[in-house]
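Heads up, there are several structures right after this.
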Structure 1
Amino acid sequence: MTAVPFPTPFGFDEERRLATLQAHALLDSEPEAEFDALVSLAADMLGCPLAALTLADRDRFWVKSAVGPLPKQMPRDVAFCDFTIRSPDLMIVPDLSSDPRFAVNPFVAADPGTRFYAGMPIRVPDLDGTLQPIGSLCVMDDSPRSLSAAGERTLRHLARLAEALIAARAIARRANMMAEFSDRQAEELRAKDRNVRQVERLAMMGSWHIALKDRRATWSDGVYRIHELPPGRHFSIDEGLSYYPPEARGVLRSTIENTVETGDPFDIELDFITAMGRRRRVRVMGEREMVDGRVHGLVGMFQDVTERHALETKLRHMADTDALTGLCNRAAFDRALEAAIGEAAAADDAPLGLVLIDLDGFKAINDTLGHPAGDEVLRMVGNRLRSDWLATCFVARLGGDEFGIIVRDPAMLAAQDMMQARLEALLTVSITVGGITMACSGTVSVTLRPEDCRNTRDFMHHADSRLYGAKRLRTGERRRGGDRRRSA
């Protein structure tokens with residue numbers, strides 16, 4: 001690639017660019033081993049004594065990581081990288097002293113001065129998904145030179161890895177905020193969550209290349225480490241796919257074929273099994289590589305995201321779980337009921353039942369024995385509602401002493417009275433505190449979805465009405481029973 005004296009600037013919105021940079025909290029941050037390793041790799045692979053990852057602030061370029069004697073920051077008007085962030089692609093200047101843009105630059109005029117520069121813009125998406133150039137990955141030398149085609153590809157790939165590191169860093173920050181939110185919702189988990197909030201950084205990553213002509217894959221050392229294999233051996237596409245479970249293997253195969261055919265890049269996460277038999281979660285990114293207008297292969301990045309995926313799964317579980325009983329909470333119940341109604345309507349109005357439960361005598365236990373006793377009763381009810389015969393049902397605590405069950409089993413719905421009786425027997429619990437024993441039971445109503453009921457609100461209204469009627473009936477029965485005892 002030859003340097004163009006005055007390329008047309010790559011247009012961008014400066015304010016949005018700065019806002020995107022600030023959102024990532026990278027400026028003036030502490031050193032991070034991942035970025036230091038990446039910059040060191042750039043210097044070693046391209047044979048340059050100077051390399052840096054720089055970030056473009058409003059009036060300065062700040063050096064996030066560097067190899068060689070570079071200042072920590074410099075004014076934008078003398079920074080070579082200011083031209084890079086305005087460039088649509090890799091910028092190479094073989095001899096800075098011969099380029100009128102840089103000939104009088106103080107870094108070029110110094111003794112010894114910088115003579116060679118190559119930089120690749122680092123772009124990350126803003127809130128609208130538009131890529132914004134926030135900095136550059138660059139290499140420099142004190143002698144005029146250039147880069148080979150392989151060197152250019154290397155710098156591009158390393159820039160993509162830098163973008164992936166920044167993206168992983170942003171995911172970690174978002175996960176941390178999710179953890180803090182979850183902590184506020186679950187009082188008893190706060191102490192544990194303080195440890196969970198420290199989200200792990202990127203653990204392992206690497207680059208890969210597939211040549212379509214011979215269907216061979218070339219991996220960096222990082223990819224071998226994730227596979228738990230010694231580096232050096234080349235793999236065919238089919239051999240590489242063999243490390244994925246069958247379902248994930250099919251997804252990745254079809255994704256690769258689609259990218260080869262359409263040119264659409266991909267970024268997916270899949271289950272993975274290492275050569276040592278360990279299950280992991282990996283992120284696979286790739287795009288089509290063109291040579292002379294023809295599809296030559298695929299190039300991309302491979303990342304172990306097992307820890308982050310496990311954290312996100314835990315946080316999703318915590319957000320959907322009632323902390324006291326361990327059952328699903330109201331939010332999860334509403335989503336499940338909405339989905340069940342839609343599926344039942346789509347399946348020619350398949351049977352769907354909604355069971356509502358309200359505990360009788362619970363308030364008296366709370367008032368007499370105290371809230372810890374009431375909490376223990378709720379935990380006991382939650383444990384009983386996890387009985388094996390309810391395994392096909394969706395059970396949740398709706399709030400207070402109310403519970404809900406979504407029933408889709410036709411056999412259970414065909415025997416509503418039996419199901420109601422079993423639940424009522426299941427919900428009769430007692431607790432003893434300070435020598436005082438008190439009991440509570442449950443009012444149970446079973447409601448089948450009416451054919452004209454197409455939304456959660458209407459179904460819950462029907463079920464609430466039946467529950468209210470059932471409670472009135474039970475109250476009347478208790479009063480009549482009390483009258484008979486008094487008359488006797």
Structure 2
Amino acid sequence: MKIVFAIAEADPFVKTGGLGEVGGSLPVALQRQGADVRVIMPKYSVIPEHFRNKFKHINHFYVPVAWRRQYCGLEELTYNGVRYYFLDNEYYFRRPKIYGDYDEAEQYSFFSRAVLESLVHLPEFKPDILHCHDWHTALVPLMKKEFYAKEPLYYSIKTVFTIHNLKYQGIFPREVLADVIGLGETFYTEEALEFHGAVNFMKAGLLYADWITTVSPTYAQEIQYPFYGEKLEGILQKRRDSLTGILNGIDYEVYDPYSDSSIVSPYGSSPHAKENNKKDLQQILGLPVRADLPVLGMVSRLVDQKGLDLLSFVLEEILLLDVQVVILGTGDQLYEETLQAFAEKHPEKFAFKREFNDGLAHRIYAGTDILLMPSRFEPCGISQMIAMRYGTIPIVRETGGLKDTVISYNEYTGEGNGFSFANYNAHELLFAIQRAVKIYSSDKSAWTNLKNSALNRDSSWNSSADAYLAIYRSLFKEDF
């Protein structure tokens with residue numbers, strides 16, 4: 001089975017969140033299952049220089065972007081056994097940031113068309129599957145059908161489109177249809193790309209891909225209804241027979257508590273590794289070193305989606321408990337300023353780092369006792385799986401992948417690997433935290449069982465990679 005991933009980011013080259021995590025780890029897992037996977041992504045100038053210096057130039061060609069004809073270089077690097085191809089155009093990708101520029105529609109229309117054009121130039125490789133990820137590549141299935149229908153190379157290629165977060169859809173003015181994508185007014189209809197007076201890139205992937213996946217089984221159900229459907233629930237309901245939710249995994253080599261160089265005490269080096277990491281975290285953040293207190297942590301974008309409005313509302317009450325709280329992240333100015341004010345008011349109990357710091361994130365996963373994820377919605381969520389890998393107990397809202405991965409503790413049976421609450425309500429979050437803190441403080445045996453359940457949860461990519469391969473095979477009559 002030969003697969004091409006078209007994706008906007010992949011760790012370790014570029015990663016802003018879960019999409020980059022998937023781009024870096026799922027191809028490796030598929031490769032281990034016997035697939036031949038190639039990844040195509042933009043050659044951003046923000047890719048670290050030590051990688052860019054190793055890129056090998058393969059070819060160059062020109063890409064139609066409506067009436068434009070744009071240069072595209074094709075460069076290659078093999079990393080972790082997977083071949084990555086980087087599409088080079090300095091006008092579109094030599095920028096200080098990868099998202100948010102005024103011409104994103106043109107930028108990622110170019111990328112989508114360039115992905116298809118590049119297939120001709122991949123050395124001795126004809127893909128069976130073109131797997132596209134999120135709105136940045138959602139035009140690919142449509143472009144394949146409209147611009148390459150008569151090209152023999154593309155006849156048998158099947159397309160899969162994965163929704164990583166339905167909230168971000170790539171919505172642009174009507175003029176983009178002709179001026180950037182190069183399609184006529186026949187595509188400006190409700191049955192095609194028109195979307196409330198605009199053009200919606202995500203809609204193209206949902207309409208034209210051979211199969212649609214998203215990143216957890218619960219999210220696949222949720223997005224078929226208005227509360228989570230982001231005004232696309234009608235299409236998703238129509239395509240429900242071609243929609244599958246497959247839970248993301250995490251990279252067990254990157255997140256390995258037994259060999260993690262970012263933490264002071266790798267697990268296995270001491271029977272008290274967790275406690276040592278907790279002490280280290282308290283010291284580097286300037287908190288009193290207290291082994292007896294539970295440390296609550298959060299590693300997150302500071303936005304409404306992640307439940308920051310709930311947390312802000314009850315944070316004063318949380319800090320009345322016998323706890324310490326640690327938060328790492330950046331995001332909306334309102335939440336950054338609110339958390340900074342709490343840190344200044346409660347320096348003995350609350351530490352806030354307004355930054356993205358991967359090393360510190362690892363230390364928080366290893367050094368905290370409880371992870372907070374009170375999300376409004378969460379397609380999959382990765383932090384809760386990383387936390388459990390380090391024996392840190394998650395408190396989550398029952399939505400999306402959080403519901404699929406965290407089993408709330410049952411004090412009667414002893415089952416569970418975390419705590420959860422159902423409604424998007426600040427005091428339900430507070431009650432869940434109070435319950436967890438009480439068990440931490442009063443029932444060490446129950447807490448040890450919780451930690452063991454968390455540590456033993458399989459969050460690897462193995463079963464998910466099998467599920468993707470099953471979908472790929474189902475799109476063909478012959479067996480691979």
Using distance in nm of label points 7 Å out along Cα→Cβ at positions 426 and 466 for the comparison, can you identify which of 1, 2 gives the largest number?
2
The value 16.1, 55 for Rg and Dmax of the Cα atoms in Å, for residues 106-257 alone, derived from one of 1, 2, belongs to structure 2
Hey, helix-only ellipticity at 222 nm (-39500 (n - 2.57) for each DSSP H run of 4 or more, over all residues; to 500) derived from one of 1, 2 reads -13500; which structure?
1
Taking FRET efficiency 1/(1 + (r/R0)^6) of positions 138 and 274 (r between Cβ atoms, R0 = 35 Å, to 0.05) from the coordinates of each of 1, 2, which one would give 0.25?
2
Among 1, 2, structure where distance in nm of label points 7 Å out along Cα→Cβ at positions 82 and 98 as derived comes to 1.2
2
Given a computed value of 23.2, 70 for Rg and Dmax of the Cα atoms in Å, which structure among 1, 2 does it belong to?
2
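Compute mean count of other Cβ atoms within 10 Å over residues 26-33 for each of 1, 2 and report the one that scores greatest.
2
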At a computed 215 (volume of the Cα convex hull per residue in Å³, for residues 74-353 alone), which of 1, 2:
1
From the coordinates of one of 1, 2, mean count of other Cβ atoms within 10 Å over residues 50-57 came out at 12.4; that one is structure 2
Taking FRET efficiency 1/(1 + (r/R0)^6) of positions 290 and 370 (r between Cβ atoms, R0 = 30 Å, to 0.05) as the criterion, which structure among 1, 2 has the greatest value?
2
Comparing distance in nm of label points 7 Å out along Cα→Cβ at positions 218 and 402 across 1, 2, which structure shows the greatest value?
1
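Each value in this text was obtained by applying a stated rule to the coordinates, not by laboratory testing. What you see is a predicted model, and the numbers here were worked out from it, not measured in a lab. Cβ atoms are built from the backbone, for glycine too; each structure is taken alone.
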